[in-house]
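Next up: the structures, one after another.
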Structure I
């Protein structure tokens, strides 16, 4: 059965996906050089993107915008329309890929219900739009320190608004990458797709109704953890927990996620990142001890994201993630995807694969009756026990299926198998309360607690 599912997944991508991504690439090349300096080829790329969305409600606006920009008339409304067209095209790719994945897994997905929109701080958002518009006119190749610094004052004001924090962090990240790359004109290669993704998402979020709305519905029940995906960058870390919710009212089990995050410095790496998340001890205990969680009145958004409140959760009974996956993953209701979240890089669906083999050498792939899927070892976090060696010796895997660079990949969250003739079970969250490997624990003790040292130094500075 699993080989049949895998075969249905890794066949040729859905019709039109490659063509749509080619159109996005053309748009991104135009953005790299700037809308103020469009040549004939790059103007044609904008026209081609407009043609791809011509039959949609955006068709007229994107078509008009492509024509105006190609003619040298670049207004904010035209830039916004083009960003919306690019977003819609990538959203269609996302939907085609997710539909293929759901069909292969036999997974049922909830429909999206649009929440009521909320008022937005227009002055701040207008400042953001002006800066993003200037980036589009100038192009990545024309970005210098003066242009990046132009958003600093707006950024400070955004960060003071809790409701605008998501947009603020996104813009701050884009500005930081641009600042570190200045002058961009000297770069050998520009990360055009990444920067264009961030730019377009930020611009769409600044529109009326673009920011997430609604506080979510309060839910209660038992939370059964499948695994945790750790996103680590130089200045931030996020632990995104994938789980199954058994509602207290006896309703259908649901696939949910919950995320906790913290800022950091680049010297805090490895297992030390867990100590930045000390505000959620109940959640960390559940990850490290592989226990269920009893939650009460926890907000659940339409996207399937639980807004985590540690004081609304209590530790439950031991719950083996592999048992949970074998019994409940196949029938759990998957969440809807919000319209503005529909992007191929967002596809990350939990799956259970068993009975495969892994070559002892060469490319890391799971081979199930001749059907193969590549393992994304680059996503194995340094803060957990999962290593390529352990994955090679595994026979069962809970992981996230992702789409990247034109292919499906599997990111392991937990594995069971044999390493050096010994049975091994490893989960990315096993070290959430400290490493259990004696060698790692000894090395950590020898190197000292970087988090404690930095906090002590910060406290000393504040006392002066």
Structure II
């Protein structure tokens, strides 16, 4: 991989992000009584889309919003402009990663027609989001935020609206936990503006269309597991190379499983909650491939996992896969609405690098080009540690763009232990472990889950 390309500047990137930041600051104070600062931010995002199909609508929306007379259609136009700018940033960064990795881009898909969605519920969601934009994050109170509750409860029974309902539900909960907005020490401007603009666009008929889902048959060669943990939920996402049985080009795919969890289950105990839902985790832990037959998959490369369509295959070393199969595997296609810099997650393989940095950061330097390691993303539920990365000679990771630069999240490394090269995987305990630390964590998780089940049983009997 040409790591030197990742440190070079991208033309127009700073200007696009500056326009997004200017609009995000507008949402902090809101548009109920806009002043000169809000007008300047709106004018900046309007200038940024000059010469595009959005130009006329965004210019009108900026003028109306500056005068305090913006309607829902105007807020939709501003959300579209913001999403388009971040989409252009995503595309520029994706082009840079393609150049650095030398891998081909995945084929584009055709949206699948969405079913008829209740216009009244979409309008209600759009109205609530418009109220948020008027009040601004500093003007938040529980009365405004609670307006989402009845919209979400009406949407959840409809599968076609569940994507938007889930977003609104989580967004409202996060805002409620931050009320009143006037007392916030720091406002997460980018995050809340991301959620607001995505929600606003999802209220448009047809915006929830998804790429056509097909099926695949072939050999799945795992690269590693990205474990994402929150207080009440955990997700394991397996990144892998798929070799089609009928021949042809291999492609990068993902398989995910998410489950709710009690906050007392942490570390290696998380695998107990995940394993029963996906046999792939056991295969990853044992270093094996999977043979797939008619497994559903989206054009974005997400396998809709079903154990009925998979069986464990022959042993498959992840580092052999990374050295041989990864360089020619096509990258995943990204749907238009998902084009965002935070969505950029690119599997890469690095070796022959020097390790540097300090106590706060680990830096891998390949061919004179430094690449910071995102050690905060290394889970405690596996044998991989920042110290192991610092002592490694080869790394399978996920390339991400964060805070203005590329970083690598390690999924596995090769390190030397007693003069022998040993692989360490973030998902090494996914299928079970004999490691003392892992065994203790698994036992503690078992005890916690047993106690919670007993308590739940007593409550239900009462």
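Rule-based calculations on the coordinates, nothing more; no lab input. Since we're looking at a predicted model, the values are computed, not measured. Cβ atoms are built from the backbone, for glycine too; each structure is taken alone.
Quick notes
- Each of the structures I, II was assessed by distance in nm of label points 7 Å out along Cα→Cβ at positions 16 and 72; the largest value belongs to I.
- Each of the structures I, II was assessed by distance in nm of label points 7 Å out along Cα→Cβ at positions 48 and 192; the largest value belongs to II.
- Comparison of I, II by distance in nm of label points 7 Å out along Cα→Cβ at positions 304 and 432 - largest value held by: II
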